[in-house]
Structure formats: C-alpha cells, structure tokens
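Undergrad: Down below are the structures I want you to see.
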Structure P
Amino acid sequence: MFIRIEKNVGAVGEVQFIEGIVALGKIKLNVYSFALDGILIDTGSPRLLRAFQPFFEKSNAEKVMLTHSHEDHVGGAAYLQKEYNLPVFMNESGIQQCGRNADYPFYRKFFWGKREPFHAEPIGETFLSRTATWDVIETPGHAEDHLSFLNRETGQLFSGDLFVTPVTKLILANESVPTIIDSIKHVLKLDFEEIFCCHAGYVNNGRMMLRRKLQYLEELEAKILEMNAQGYHEKEIQKELFKKKYPITYLSRGEWDSIHIIRSVLRDSNKGD
C-alpha cells in the first residue's frame, strides 16, 4: 500500500490557495498554503513540496509568514529560501527548533516527510504585505508558538490550526483544550468574518463557526470536569464521551487521541483561576 498525493488549486477573491492531500488506506491528511498580496502563509509539508512548487512559483511572493512550526506548515520554507531567497517569519519561540534537523515521530515523517532546517526571523506584532497591514495574534493551544494573522484592510483571518473543525474529537498529546478556548475567546474580540484555515480551507461564515467551536469546547470541558468531580476516571470519561475510534490513534501510537482532550482539561482548566 502506497501513499497517494493529491492537490487542489483555486482562489477565493484575491486569495490564492493550494490544498495538498496525503492518503494511505483510510487515513487522509490535508493541509493548505495561501498566497496573496506578495506573501505566502504556510508552506505545506515536505512530502507535498513537489506538488506545491508550481504554486509557489506563480505566487510571486516576497516573504513567507508561518503560523507555527509543525512540519505540515513549514515543509517548503527551506526550499523557498534556497530557490527564491525569501525571508521567513514566525513566532520567535519556534525559530531555534526549525533551525535544527527535524525531530518528530516516525509516523509523521512517514506521512508528511522530513523537513529541512531553515532560518527564520521573529515576526513581531504586525507585518506589512504590499497593500495591507496585518496583526499578529498569539493563539497557543494547538502549539505553543501558534499564531493567527488578521488582515486589517479586508478583515480576513488566517487562523492556522486554531479552527480546523467545530467538533474536536482528537488532539495531540501536547495540546491544551483550555488554552485553545482562551485563544478562541481572544480572537473573537477582533473584527473579522472570513476565516482561512490551514486544514478546513475557506470558511465563509468564519466568526459563527469559530463561536460554534468555542461553545462545543466549553460544553465538553464542563462535562469532563463534572464527571471527574463525580469520581469518574479519565478512561471512563473517554469511554462515555468519545465512543468512536480513529485509525490515526493507533498509527501514531497514541500521540493523537481523545484521551489528551480529557487530560488537558483536568490539567489546565484551573490554571487561570
């Protein structure tokens, strides 16, 4: 059984996009890169680099902005530096890691590929594209260095992996649902309607969908805390709230699992009190 690579290229208004898909059997993973106004936002995974190269060439980009350091978002950064001499910007906390050889589990290297080291510069609190000023918003939870970008001129929010889906069933072992909740609340104070998500793509009614995700996570958090207060163990809570099993849980040896939702709620929900 071999990995299949697919791609979809299109545009929403002035925003050009490419979606790359990596599939093996029933497991299908996807990621987007966006190009507009002289910038690239995220660069796909190393395994998708060849498929993304024509998109990069046509983008006529002058710089690269990265939402976070996960390999499915930074896989083309080294290539863009070498081939086009483009500067790369990201959260300062992720720079040192991305300058070293890739260090993440084998299954992720198998699916997404092994990213090359690259040099990045601190992104700061704002940046400029050709015609617009952008706000850089810290939105941790999925990753400590996670950022979202808001185009002040258009009101478009490029949310990285903050949204993905309104109904979260699995997270990585080092994610935090309470921190994601705080990040969503912070973003919802801003003036935007559209979302461009690196896994869901264009989300037309983005504000409403992000509110829906917030409501789901808050209700889920409350259920977990209530069951824990009643004496339920984390595995009992998982059995009650997350009945479906996903192939990625087994493939990742538990790095992706619903149990991490429960553990992060029990660990982090009272930190801000």
Structure Q
Amino acid sequence: MEKLIVKSYAKINLSLDVLGRRSDGYHLVSMVMQSVNLYDMLVFEKSDNLSINCNNRDIPLDENNLIMKAALILKDKYGGSGAEIFLNKKIPIAAGLGGGSSNAAATLYALNKLWKLNLNKKDLKEIALLLGADVPFFIEGGTKLSEGIGERLKDLKAPKMSVLIVNPAVNVSTAEVYKRYDDLNISNNNYTKKMIKAINSGNIYNIAEKLGNDLERVTINMYPIIEKMKTDMAELGAIGTLMSGSGSTVFGIFDEDKLLQNAEKEFNKRGFFAYIANTIDKGIEFI
C-alpha cells in the first residue's frame, strides 16, 4: 500500500460545561460532541521524506501543524518512515469545529496503516491525547460525552439530525476565550446533563431545546456577530441554535428541508461560509 485518502470530519458541540481548571492550566469540561459530514480530505503517499502541502495558504506546514506533530510522534517513537501529505482544507479554521484535531486523528490512523505500525485503537487514543484534549474523540467520532480535559469518552446514541453550519470568517483564540471565561467567574449551567437526557429521549425537539455552551457568552462579548447569526438563524426556521466550541461557528438544527435550504442560501448571500450537514457516527473515513 503506497497511498491512502482519508476524510477527516468536523464536530459540533451539542453542549459544553466548563467545570474548573487544573493546576497545569487545562480546563475540566463536560460536553457532548457530535460528528458531522463536513470534512477535510487528506492524501498520504509513501516517500523518503516527511512533508505537508495544503490548498489553504493560512495553514502552517511545519511542526505548528498538528498533522506534522502527529506524524513526527509516530516516526520517532514507533519507527515510521516518510510520507507526502496533502491537505484539502474545507473545514473553517479556528472556528470551534475541531478541524485541526480531526486532521491529527486522521494522520495517526492513516500513517499507522501506511507504515504498518500495527497500533491498536487504544494506542492511537493515547497518542492522540498528547496532541490535544479533543483529538481522541476523532479516532472514533459519532456522538460522545467527553469529560475530564476531553480525554474521557462515553458513547451516546443521538437521532440523525440536519444542521446548518455557518461561519463568519472570524478566527477565535480558544486560549483567550477560556482566559476571559475564568475572569468572569460564571456559575455552571449543567447543560450536558440536560443534553444527555434530551438525547436519550430520541427527540430532536428536546435536543434543540437543551443546546447550551458556557463559552458562548464570552465569545459573543468579543464578537457580537455571533449573537446576530443565532437570532437570524432562528428567524429563518432553526428549532435550536448554538455556538460550537469556543466559536466562531454557529449551527442550527432544522426540521424542514425547505427552511434549511433557504437559510443556507441567505447566509451564503451575505458572504458567510454556510454548509448543510448531517450528523454521522464516525470521525474518520478511508476512501
């Protein structure tokens, strides 16, 4: 096997509670993460050297890229060789959709196979945690309760949903959002407990009603356009809207295809990135 092509899927947060901060600076969270079928495409080809190319000039091609970090860990610790990697970037950057983390997980999966390292899923998740707290989620994807710093994962079974993903081309610093959150001393809202109950009901209207994100208030203060996007999406027919992660992406759950399509056209018309997505049960897919 000399070449592999992988779809690296995005995620949205159906809930996000910040429960505190550890002495090492990592925040303790409780959140429900959900894979969606918006994806980046990665091509891995055996080579003597290790290199990355990308269709987006804003993407770093050195060790600041999680793809390169993942590849170097496998190469240095487990005897990997070389690869030419091409990233076709479709997931908005610094947008709360986990694109970089998903790319890292896809790289671990693909190079494990390409280089015949024979690491199992447990091994891959342990390596994934070295790259970032939400990288282990993407090894499997689907719908998961994520706790601790994001490393403790539990399967949930959510009904299939259609969502509109909208991004205003605002790059949000996750570190800055968490810093401001700490300064505000906001009390926890237990969004995740309510969301798990809604998911277990199997009813998308219950899920739409219980969407919640502790970080939303902070990011909206920094970028008021996020609140307007939520309001506009609701007026266009979304039965529930929420900012994903630390932002700046907003998604809406829709129960009517016509309203969903009209909303996508409206946001596209305004110059936003708008994408109709379906929830899925995987984080990575080989083609």
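Each value in this text was obtained by applying a stated rule to the coordinates, not by laboratory testing. Because the structure is predicted, anything quoted here is derived from the model rather than measured. Cβ atoms are built from the backbone, for glycine too; each structure is taken alone.
Undergrad: Identify which of structures P, Q gives the largest calculated value of FRET efficiency 1/(1 + (r/R0)^6) of positions 30 and 262 (r between Cβ atoms, R0 = 35 Å, to 0.05). Please report the intermediate quantities before stating the final value.
TA: Details: P: 0.85; Q: 0.50.
Largest calculated value belongs to P.
Undergrad: With relative contact order in percent (Cα under 8 Å, 6 or more apart) as the yardstick, tell me which of P, Q scores highest.
TA: Values: P: 14; Q: 26.
Biggest value here belongs to Q.
Undergrad: Right, something else. Suppose distance in nm of label points 7 Å out along Cα→Cβ at positions 134 and 206 works out to 1.1; of P, Q, which structure was it derived from?
TA: Details: P: 1.1; Q: 2.6.
The read-out was computed on structure P.
Undergrad: For which of P, Q does distance in nm of label points 7 Å out along Cα→Cβ at positions 22 and 230, calculated from the coordinates, equal 4.0?
TA: On the way: P: 4.0; Q: 2.9.
The read-out was computed on structure P.
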